[in-house]
Structure 1
Amino acid sequence: MKDVTDATFQADVVERSKQVPVVVDLWAPWCGPCKTLGPTIEKVVNETEGRVELAKVNVDENPAISQAFRVQSIPAVFALKDGKVVDTFVGALPETAVREFVSKLAPVTSPADLLAAIGDEQSLLEALELEPNNEVAIATLAEIYVGQSRFDEALSLLGRIPETEATARVASLARLRKANVETTNDIEVEKRLILLLDSVKADESARAEFVDLLRAFPIGDERIAQYRKILTSRLY
């Protein structure tokens, strides 16, 4: 990852993209969705092991770059190859979508990775036939299964691979929705969190549900830290 300025953009992004694809993340310190997207895109690009590079641009300090891209809202992400923009998106996309965006730029290293990058259920199943523990395929397929209310299958899949922040969130959503707990309405989620606070110290299942509910918020949401602090105060 490299912090890029108006002065270094030509060399660090345009010229560099002629050697290796460069993803440009335009952000600002005051932008909440930027804080959500930032760690995700850094993680995904790092996983390419140098096949794709990341350039971070603080738009408050580097207005010329945002003007050149005609940016109207942030976070805004652009992919450059051979000095030209080849893809873009706006907003804090989930990790699976970011991974798909980056995978189009990175050379595919195996047939299973190629199938996983397609992202539909059949392709993901075929990828797992080739590589049963392919982490990208498992994470993407588990998310699809949660959307189809196939919660046990999603949890079984996720049990094959090491937990990450993103896969832990999918697992939490699977458990909550299986128990018919509301996860899509933030107000209802917060009401449930407050209700559970009286039980978390003595009831292990209440603590587990509390933690799962925190993961129902978008990754990086400031409420996660706030409620974790409250949980700690109740426990100790």
Structure 2
Amino acid sequence: MGKRIISQRRGRGSPTYKAPSHRYKADARYLYVEGVVQGKVVDLIDDPGRNVPLAKVLLDDGREMHIPAAEGMYVGMNIKIGDHNDVGIGNVISVKNVPEGFAVFNLEINPYDGGKLVRTAGSYAVVLSHDATKTVVKLPSKKLKALHPDARVTIGIAAGGDISVKPYVKAGNKYHAMKARNKLYPITSKTAMNAIDHKFGGSNLGVPKTSARNAPPGRKVGSIAAKRTGVKKGKL
């Protein structure tokens, strides 16, 4: 009898796949502010739950805020948070006030949700256009996303972009990096499994791209009931 595939085991919710969030340093999100508030970067923190460093910001009203750090941010740096027009590196600003062509990260999908998009090290989105009801940005995936004009973003590029260039050198380093986030490592290639253990296993090396909508759990992997696969020509 074969084993359940990894996607099934993850969905079960066992401790094997739960992230050790009690080890994480802070919840990285924007705080609600009225008007414009000054903040000072008092520390840069290496959070085991992220590949981007966190900036600990002390606001003028006495509150502390943790946000993903921008490239070039340093301890003692002063930043502005709120509805303003200062596009200095690290400033938190409403996306409607960002000039077209500027790089931003840690985007809010809806105003005051704290920041949801483009939060990984070295990533950034580009502001393309504005109108009365929305601002269009190009995400790192090249897809276009329309944001509410009052959604907040951070000016610049997320720090730590060179992390993808630095080699792990040895398997032990990769093991401990994955252990910090409770990622399953190492994993077996699906095509190296037996046919009973995975849909892609067995001597037949063909890997299907799609699965039927009514396929049973364990066989429902890949694109579900896709009409077509691949990138359409002429699309971003």
Structure 3
Amino acid sequence: MSEASTASRNVALFATCLGDQLSPDTVHATVQVLEHAGCTVTFDPRQTCCGQPAFNSGFWQEARQVARHFINVFEHASAIVAPSGSCTAMVHRFPDLFRDEPEMRERAEKMAHRTFELSSFLVNELGVTDLGAKLNARVGWHDACHGLRDLGIKQEPRQLLAHVDGLELVELKTCESCCGFGGTFSVKSPEISTAMLDHKLDELAMTPIDVLAAVDGSCLMQIRGRLERRGSPVRTMHLAEILASR
């Protein structure tokens, strides 16, 4: 019996904008994984964005409006889980947005403490590493910047992948190298963005893997687009999709 069967918790799903609009399969897989881990998952349709695009572009007033809405929607949830390190990291920045509003800052701090990236929640909060997943593939892992550098997530995805039946994890030398997406950065500086990604993908051309995986849909969107342009047979998968594989 999987250790997942011993865990139980109520979870509010934050689907993220990209998940909602471009990666619904990842969102569905996230729900399946959480339910398999013993969680009761709820989805509030009032949710929108975490405010990161506005925040990163310097529009803090607009970001505060979005953050305020997020807090109002999720405030009564005991745990909020997102299939994205970058969106989770943004919620953890909410207190900085309200540094001049003591009441809102306190609410934001409480919210940050209850908001988790998927792999971190499974491993560190539920104590789950084996979800009974099966995938016959050689998988390379991409450490997304926000998850790695902002949230300190490194071993959690690897612990989960280690228990996927048939999966061989291939550690890449460029696993910690940025994919070059950076939200609006890839639009404002496309040449630099592409060069950063090609540095990463050049290793893949010499490494026999079937799948490149990550926990951030934005990174996977960037990587997938370039792999297709380069004619690479390597496909991309979100961690949630791997963990939901049977």
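Here are a few things to note about the model shown:
- For helix-only ellipticity at 222 nm (-39500 (n - 2.57) for each DSSP H run of 4 or more, over all residues; to 500) computed as -15500, the structure of 1, 2, 3 it came from: 1
- Structures 1, 2, 3 were shown, and Cα Rg over 2.2 N^0.38 Å at 1.13 was computed from 1.
- Structure responsible for 21.9, with mean count of other Cβ atoms within 10 Å over residues 13-20 calculated and labels 1, 2, 3 on offer: 3
Each value in this text was obtained by applying a stated rule to the coordinates, not by laboratory testing. If you're wondering where the values come from, they're calculated on a predicted model, not measured in any experiment. Cβ atoms are built from the backbone, for glycine too; each structure is taken alone.
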